[in-house]
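Computed from the coordinates by the stated procedures, all read-outs in this text should not be read as laboratory data. Worth saying up front: this structure is predicted, and the values here are computed from it rather than measured. Cβ atoms are built from the backbone, for glycine too; each structure is taken alone.
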Structure P
């Protein structure tokens, strides 16, 4: 069986998985801003194919002269879902691949929630048609915005706490972000479930994992993107 790799290039982080005999043998995560220096140090000589989901177009040219076979996910080459948007090409590869994996996992209507640079809610119907998405700033962007556009507030990370409110600036922002995103996510989960009784709610990624025990998810699948990229790989390797 061929050895190949799966690569997810996001705005904040890059995730890479090496596949051997159909199983993930190694996973690497690093910051997108360090992409070139990190990737230059990798040994890819032993793999035959690289399957990529990228939302950072300026990095795509890096792969132009690689000696291995490189395949990018786009709106036209995912076979198990249909994209029901006016302009399918504007849909991010990460959302496409997560939708593909979620539908393959459940074979029913899904709400896929991912929280990275942005917080996204993607709706796929029971026939595998991608219907649309909600997009919000992720918690890091939200905190950075507070720091940037106010004169007295600094950047603070989210804070998991039992407190209802903070008693200093750091607690107020950290608790507000943490509980705010929980209520935001659970609020949309409830609205979708009220409208679609057959929907499965799937959370993915480390950003959702932070909240997972507080969220009304049906499934948490940390490696949903890799699952989708591996499906994409199989459609090419078996043809």
Structure Q
């Protein structure tokens, strides 16, 4: 079994070494890590290279020239993971908002599903108690908006913690995906639903990041709102 975890990074030097250690300690056969770094000014890319030398064959790095966006980072990571022979591809954040310990549960479910989503809004899921009221309202509203406009049935349409079966990713036209941020997650969910993929949601607790600063911005929020309509029209 070959499981590749795709980790997009931008200024995650404080989190990456610990994340790599925790991922490699999981009881998952054949797990490897693919770091996709967008030329982080804080030296995350250099750290990733050091980790690749320390764990040869288990950590790989893609260096990109500049901050090119989360969506393209995932698409490039997915393509590289498939080219490397991955049977399952996990996407997750590097800031510990996604708990690596959930991944074995994802893999176990892949016997019966094509896509597994770590869901904040499935029964039993929740967000960090430290979140502000504004952030909680924004997150719930974004999900309601995406589900109403695009007709997405999953409860957490904007979540970024997922596992894909190889054939599921191969069945998507990854080159066609143009969205970034929240909208990227919506677009992937929408396409998977249209393809008739078997999708499971696993309840998770979405934690606040341990170190560094959030990448959220009003630009990402505005783009997500517009992109939901574009996604519906394009597909």
Check: Thinking of P, Q, which structure, once FRET efficiency 1/(1 + (r/R0)^6) of positions 143 and 167 (r between Cβ atoms, R0 = 30 Å, to 0.05) is computed, gives back 0.95?
Finding: P
Check: Hey, FRET efficiency 1/(1 + (r/R0)^6) of positions 39 and 119 (r between Cβ atoms, R0 = 30 Å, to 0.05) derived from one of P, Q reads 0.65; which structure?
Finding: P
Item checked: Of the structures P, Q, the one that 16 was derived from, the read-out being relative contact order in percent (Cα under 8 Å, 6 or more apart) -> P
Note to self: One of P, Q was used to compute helix-only ellipticity at 222 nm (-39500 (n - 2.57) for each DSSP H run of 4 or more, over all residues; to 500), and the result was -12500. Which label is that?
What the structure shows: Q
Next item on the list: Could you figure out which one of P, Q the value 58, 45, 33 for Cα extents along the principal axes in Å was computed from?
Entry: P
Next item on the list: Taking volume of the Cα convex hull per residue in Å³, for residues 71-150 alone as the quantity of interest, name the structure among P, Q where it is greatest.
Entry: Q
Next item on the list: Using P(r) over Cα pairs in 5 Å bins from 0, in percent, for residues 127-190 alone as the calculated read-out, with 4, 16, 22, 20, 16, 9, 5, 4, 2, 1, 0 as its value, let me know the right label among P, Q.
Entry: P
